[in-house]
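Below you'll find the structures, each written out as structure tokens.
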Structure P
Amino acid sequence: MTARTDRVHAAAAIVRLAVRQIESELTDDINAQELAHILRELYWEAEPRQGVFGALRQLLTTAAYVAEPLDPDDDGEMSCALHEAAMYIGDRTGSCLEAATGSLDCEGGRSS
């Protein structure tokens, strides 16, 4: 391993710990409004690039651009797969989280 891969390994470990912490917060007694707020931290509707999924999307997009000149067959397959993964996180995941938080907002309004 290189110093770069060591740093990335450490950073990824921190991300995994943070995700476990968020998951732990979900296992406690939680109401609809709190859950909606937590989900909005993952995907900010107003600024999709700012949430957790936005950061992951940007990471994959950067990896895709870096992969373009490294593709051994020069067919773009590697970078295309990374771009597709980035778009999936941004578009599909964002749409699903928007729907979920909208439903939770309605649910939270009924229980108050």
Structure Q
Amino acid sequence: MHQQEVRNLLDLLNLNGRIDDLTAAAQSASRGQIDEAVYLNPEIAIAALAKFIAGDISAQDLIDWAEVVHSLDTIGVTEEHQDLLLQFIFEISTPELFDEINVETCSRWVGRLQRAIP
């Protein structure tokens, strides 16, 4: 994978731009790739939640972000936090099955993720 493609994946993970643009660039970078190139960790997840809590992104943006992160084979999760991060991504990407995306839900996730960081 080329350096710019890795940068596109990192930009998506870190929500460095508009979700639609980030999604398109990350999907393009991932096309035909099956190996993980970047990794979601609790700190990145907390930063995404903080952007929602601060009002910088909408609930739909957070849902879309989680769906794309979950769907791309080129984005993995850190092994030591795998269960927690996969649950986080699944619940955030499917609020119709779990909790509505709101400040309370996101704050609760921030607490869970912070407790996972040594």
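Okay, here's what the table says:
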| read-out | value |
| --- | --- |
| Structure (P, Q) behind the derived value -19500 of helix-only ellipticity at 222 nm (-39500 (n - 2.57) for each DSSP H run of 4 or more, over all residues; to 500) | Q |
| Among P, Q, which structure scores highest (criterion: mean count of other Cβ atoms within 10 Å over residues 5-12) | Q |
| Ranking P, Q by mean count of other Cβ atoms within 10 Å over residues 37-44, the structure that comes out highest | Q |
| Distance in nm of label points 7 Å out along Cα→Cβ at positions 13 and 77 - highest-scoring structure of P, Q | P |
| Highest-scoring label, criterion being percent of Cα pairs over 21 Å apart, among P, Q | P |
| With mean count of other Cβ atoms within 10 Å over residues 21-28 derived as 17.0, matching label from P, Q | Q |
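Readers should treat all values here as calculations from the given coordinates under stated rules, not as data from a laboratory. The structure displayed is predicted, hence computed values, not measured ones. Cβ atoms are built from the backbone, for glycine too; each structure is taken alone.
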